[in-house]
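In what follows, structures are represented as C-alpha cells.
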Structure P
Amino acid sequence: MKILVAEDDGHTRAGLQAIFEAEGYQVVTASDGRSALELFTREQPDCVCLDIMMPGLSGYDVCREIRRHDPSVPVILISAKSEEIDTVVGLELGADDFIVKPFGVKEVVARIRAVTRRRVATFAPSARPTPFRIGDLDVSPSELRARRGGDTIELSLRDVKILTLLHEQKGSVVSRDKFFNRCWGLDHVPNSRTLDQHIAQLRKRIEVNAASPSIILTVHGVGYRYDG
C-alpha cells in the first residue's frame, strides 16, 4: 500500500516517512499543497496524510480537492493546532482522522493501522487478502491482526507480508533476497540485520516461546522457513 505524506516541515516529513516505511508502506512525499495534489493524481496513493498549514494550498484545500475526485481514499489531517474547531472543519471536509503535533510513534502507528483496515474494508471481496492459518495462528491480513485462541495480536503491514510469504512457501526456505523483494520492496538496500531484527521482534509477539520458535524457523546463512 502507498501513502502520500504532505508536510512542509522537513523533520516532521522525514519522521512520518520513517514510521510508515517501518510499518511496510511505500511512501511518497510532498512539501506543499500543490505538489501534494500533483502526486495524488500521478501516484494514486491508498492513504493521504496532510499537514494543515502548508504554503500555497492548505491541507484543507488539498483535502477538499481530493474529495472531489475520490470520496473513499482515507485522509488524515496533521496540525500543530489543537483547537476543537480544526478537528470539526477537517472532519466536515471529509477527513477520516486527525493527528495533533507533537505526536508519538505509537499514536501514528495505531491510526495508520486503523485507517488501513477501513480502506481494505472498502475493497471488493475478491480484492481483499485471504485469511490463513500459520502454525496455531489465524491471520487476518485485512485486519492487520492474528489470533491464537481468545488472544488478539496486532500486526504491521510488513508483519503480514512476512507471514504471508512464509505461508505461501511452506516447507521451503525463503531467502533473504526474497524477503527484501517481497516485504521491503525492490528499491530497498538489503541489510541482513534489518531482516533479523524484524523477525526477532515479530517472534516475540507471535511465538509461544520466542527462544524456541515453532512458526518462523531460522536456516542459518540462507533465510527462514515455516514447516507447518
Structure Q
Amino acid sequence: MPGRRAVTNVPDGLPGLIFEPVTNLRTYRKVPVAKSVRFNQIVVTGPPGSGKSTFVRQLGGWPEEGYVDLALNGWWRAQALAVRPREVHLGLPFEGCQSSLALFDDDWLDHWRELRLDESRIHLPPAKRHFLSVDWRTRFTFEFLLPTPERIVAARRLRARKGTHPVDTRIDLEQIRAQVHLFGRIALHLHRQGMRVYLRDRVGRAPARIAATKQSE
C-alpha cells in the first residue's frame, strides 16, 4: 500500500493483517504506549508465555490475573476489569463447545487442531447512544502481547524449569502458532467492532495498530 510504513515488531502468521507503527507515544515506567491511552484503560492479554505478567509488573498495574469470557453478554462489566492495568486471560467460544475455553484449558490443549473459533458468539459492548450513556468501547484499551511463536517457546521452556505454570508441561511449537493466530483473530475482531486495540511483540517495544487487512488493499 502506498505510503504504508512497514512494521516488524509483530509476528508473521497473523490472519492477513497490515500494521502501522504508533509514533505518537508516551512512556509509563519505561513502557512506550500510545499517547492517547490513559493508564487506567489498559487491559493486557495474549497467549500463555507471551509476557503479560511482566508487562503488567513493568507498568505497575494490578498484580493478579483476571479472566474474561468474551461469549458472556456484559463481560465489559466484569469485576476482573474493575482495576486496570491488568492481565486478563480470555475465554473464547468454539464451534461445538457449549462453554468458552481459555487456551490453557485441557479441552483446548487436547483438541486444538479440530476446534474452530466461533466469532458469532463473541459479545461486544454497546455503542454509546446518548450523552449520558457509558462509552464502553473506549473505556478499555486492549494491549495484545504477541511475540513470535519461537520466542514464546523459548520463554516457556525457561519458565518450565521453575514449575510455576502447569501449561508449560506441554510445549508444542505448532500449538503455540495456533494460539498466536487465534489472538490475532480476536484482536482483528475487536478492532473491527470499534474497540481500541494495540499489538506488540515484547514489553519494551513500541506498539503497532491494525491499519487494514490484505483483503481490503
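With helix-only ellipticity at 222 nm (-39500 (n - 2.57) for each DSSP H run of 4 or more, over all residues; to 500) coming out at -7000, pick the structure among P, Q it was computed from. Working through the options, I get structure Q. Taking relative contact order in percent (Cα under 8 Å, 6 or more apart) as the criterion, the top-ranked structure out of P, Q is Q, with the highest value. If you line up P, Q by percent of Cα pairs over 15 Å apart, for residues 131-170 alone, the top spot, with the largest value, goes to Q.
Supply the structure label, taken from P, Q, corresponding to distance in nm of label points 7 Å out along Cα→Cβ at positions 75 and 179 with the calculated value 1.7. The structure behind it is Q. In this comparison of P, Q, the computed figure -0.51, -0.60, -0.81, -1.19 for log10 I(q)/I(0) by the Debye sum over Cα atoms at q = 0.10, 0.11, 0.13, 0.17 Å⁻¹ is attributed to P. When mean count of other Cβ atoms within 10 Å over residues 59-66 is calculated for each of structures P, Q, structure P comes out greatest.
Coordinate-derived values only; no laboratory data. This is a predicted model, so every value here is computed, not measured. Cβ atoms are built from the backbone, for glycine too; each structure is taken alone.
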